[in-house]
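Below you'll find a set of structures to go through.
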Structure 1
Amino acid sequence: MFKGVITALVTPLRNDRVDEEALRRLVNEQIASGIDGLVPVGTTGESPTLSNEEHIRVVEVVVREAKKRVPVIAGTGANSTHEAIELTLAAKAVGADGTLQVTPYYNKPTQDGLFRHFKTIAEATGLPMVVYNVPGRTGCDLLPDTIARLCDVPLVVGVKEATGNLQRAAQIIARVGDRMTMLSGDDATAMPFYAVGGHGCISVVSNVAPADMAAMWDAAAAGDWKKARELHYKVFPLSEGLFIEANPIPVKAALAMMGKIADEIRPPLYPMVGANREKVRKILADLKLI
């Protein structure tokens, strides 16, 4: 249902408020560059530090600006099932096409608890769902057998697998096949993820290089692995450089250097400075992005 390169959008801020004008520009630039979908207010969109009001307003702005040209998959996950339902219903009310649901963090549910969490949200909201596994951030790992079990929940239509472990990706695909859309959540391994049967990527790098990320997927989907590999290595410095500090610190720094947003981020994250900032600047310069 949701395939191709889907950008995990940053949330532009200016004077500690959502910069809606910059956000609208980003949406249009992304779509014009060939991106297949947008995820507002995921990790990259600073969901942990936006208020619920800001959270839903960002979704609404993106939905309105996208104008159904690409699907909008709103990040509405929480470590409370009730809160996730409330956020999802609010996103649905402003027109989101789907929801990205991260595994509950900190409270460490069992595998059966994870299944019941996602099933309950799907049944309560009626909105298509991509489940999101990123154990490095959540301390919670959604295992392949549980993902296969979720195939029996009709509205669970995909999984964002962000371990960066290709053996794990293959284990999931072996169990799930084409019953669920498989999306990489790790830019550095997106191309090999496609090679083992993945259907796309929810990307941070595509904030900065949307056309190249979209072209890499298009080449892989067409079986042109030589072109896909060339593009993989072209953007690979970004796949490393945009993660030298916690996402979204580097990607927001990069977009600020490109003149697209203000260099502003919510505490406890702070703008990138020093040697790391210069590393990102050099990568952008080498790719002729600045």
Structure 2
Amino acid sequence: MLKNLKLNAKLNVILLIFFLLIVAVTGSSLSVILEKNAQQVVADRAALIMETMLSVREYTDTRVRPELASRLYEEDRFLPQTIPAYSAREVFENLRKRDGYQDYLYKEATLNPTNLRDKADKFETEIVNNFKEQSDKKETRGFRNLAGQKIFYIARPLSISKESCLECHGHPKDAPRSQILTYGDQNGYGWKLGEIVGAQVVFVPADAVFRFSRRLEFVVIGTISIFLLLAIILIDIFLRLSITQPLRKMSQWAKKVSTGSTSEEFVHQTRDEIGILAASLNRMKVSLEMAFKMLNSQSRR
């Protein structure tokens, strides 16, 4: 097929193939890079929130609880501000009131929680059981679909590492009276030291980040495609002006010379390879003229 095409058409086909290959390779490579970058962005956001919630828990446990612990046994009203999980959840709920954070979620998903709002769902239960089966596992992360959205999550195990935790979650008879009055004596008890009872989970919406990544991919590929097309057009124009048109003129000139019209020289001003070829053709024309003259003089004799 290519054999029957003119030189300019062959060059255009080659340039088109080159263009398609560059767009395909660039597009696939860029897609992989941007996909990984988007995953890293949402992972960094989730990790930052997780570390912030851990800091809130630690502050509540070391600064707030010691100040209010005695009141848990003296008053009928339970003080949830003494519970690290409650403080972390409330701080996060305040964060969710800000623009751009409404779809973020933080949960201390527990198999047997005191407050039923912390009850682990099916997905979270699997995470907790996974941590229980692999006690040396410190973190898990991935994606889940939640309410029709692609959500990235980071989860870390919640284990009972302090004896003080069993004051509220050991046997109901040892729990503060105010806690029993508020939450009852059926949920959140029977925990044991060293037991993994739940998981801290941060959910970060990923759809917006991936949509931005895809838009960026289209913009970059589109920009590259435009510049490549411009380059191909400029190359095509250059080839037409500097190669194919001079060659076509040479062909027409050579045809005239072959029919005996040797009065005109082929004029080409450049000193490139086409110019060298033009000079050679002119020398060939001169040689032909001399040969014709010699033949004519011999024939007259």
When mean count of other Cβ atoms within 10 Å over residues 17-24 is computed for each of 1, 2, the largest belongs to
1
Starting from the value 1.07: which structure in 1, 2 was Cα Rg over 2.2 N^0.38 Å, for residues 153-256 alone calculated from?
1
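I have 142, 35, 29 for Cα extents along the principal axes in Å, calculated from one of the structures 1, 2. Which structure is it? If you can, show how the numbers build up before the last one.
Details: 1: 47, 44, 34; 2: 142, 35, 29.
The structure behind it is 2.
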To which of 1, 2 does the computed value -14000 (helix-only ellipticity at 222 nm (-39500 (n - 2.57) for each DSSP H run of 4 or more, over all residues; to 500)) belong?
1
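No value in this document is a laboratory result; all are computed from the given coordinates. None of these values were measured; they are calculated from a predicted model. Cβ atoms are built from the backbone, for glycine too; each structure is taken alone.
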